[in-house]
Structure P
Amino acid sequence: MQSRMKTHQLSKDEINLLLKEEGVGRLATAGTNRFPYITPVHFVYDNQKIYIHGLIRGQKLDNIAANPNVCFEIERFETLIMPDDNSPCDVNTQYKSVIITGTAKMVEDEKAKEDVLNKIVEKYTPILSGLPFGNSIKGTGVIEISVKECTGKYYK
């Protein structure tokens, strides 16, 4: 366990709130070229799972097909903490962050996919909530991440 996690751990409620409120997460996959690949994504957290929408083809999906193990991260930068003596080396950051490891797969069931997309619309554009998706749903992929481990930390 990281040193700061021992004294600055977020509670489950704080983690859940951060996952509900933050707008952008980062999905890390293992590239087929053996290099990590990180993608900023919009997401929803529902029933202990992370859901991400996007195109039905692309590098992150190729990576998941080859290796479903992923890492997902969000953070909230709050402010810089300036030292009393104005020493540049002692500037710190007030923040909260969550790191999730798990396994990813594509949601294939059309009804489940539509339910997730509705939750994404409710989170990001609630004014459009409940409107039909039409044919665009066919070209939209949904990734489901089953959480294996979830940790959150803060500093203030």
Structure Q
Amino acid sequence: MTAACDLDNHPAQPPGRAARHRLLALSDYALLAEQWRALAIDRPWRCIRGPDIGMAMVRGRIGATGRVFNLGEMTLCRASVALDDGTTGHGWVRGRDRHHAELIALIDACARHERHRMLIDDTLLPALAAALDKRRRTETAETAATQVDFFTMVRGE
């Protein structure tokens, strides 16, 4: 189930922290930064860790039920920030985008305050979910346009 579906299927319930992180990490950084500036949540903060670039092991299961195996490693960037009141937030994103990880950490820290969380969940996340859904539909349409249908002709006897 995608983050966009989570938000669409449960509009009365705010998304959990994991769903929020997933949506923030999958979103385009430029759009995320633009939408964040539009919220005008201006809290003093400082970095307490990172942003650091490292590797994470990706694990999988065959058929989602088999034994766990190591698929390989991927690059990951993580950051941790603290607001002026000591509230901490953490962010991580696939790849090497330090600014993206830092912004996710800042949003995570702000989302721990009720008034900011409501604004983030009601304004920022639906806009990001809509953009992500649009991007997925576009990619699906582009992929479908390259589909090749194979068929077999049988000689009549």
* To do: Assuming -6500 is helix-only ellipticity at 222 nm (-39500 (n - 2.57) for each DSSP H run of 4 or more, over all residues; to 500) as calculated from a single structure, say which of P, Q it is.
  => P
* To do: Identify which of structures P, Q gives the largest calculated value of FRET efficiency 1/(1 + (r/R0)^6) of positions 31 and 127 (r between Cβ atoms, R0 = 30 Å, to 0.05).
  => Q
* To do: Work out the source of 23 here, i.e. which of P, Q gives that when relative contact order in percent (Cα under 8 Å, 6 or more apart) is computed.
  => Q
* Identity of the structure behind 14.2 (criterion: mean projected area of the Cα convex hull in nm², calculated), options P, Q -> Q
* For distance in nm of label points 7 Å out along Cα→Cβ at positions 63 and 103, which of P, Q scores largest? -> Q
* Comparison of P, Q - label where distance in nm of label points 7 Å out along Cα→Cβ at positions 39 and 55 is highest -> Q
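Values in this text are rule-based calculations from the coordinates and carry no lab data. Bear in mind the structure is a predicted one, so any value in this text is a computation, not a measurement. Cβ atoms are built from the backbone, for glycine too; each structure is taken alone.
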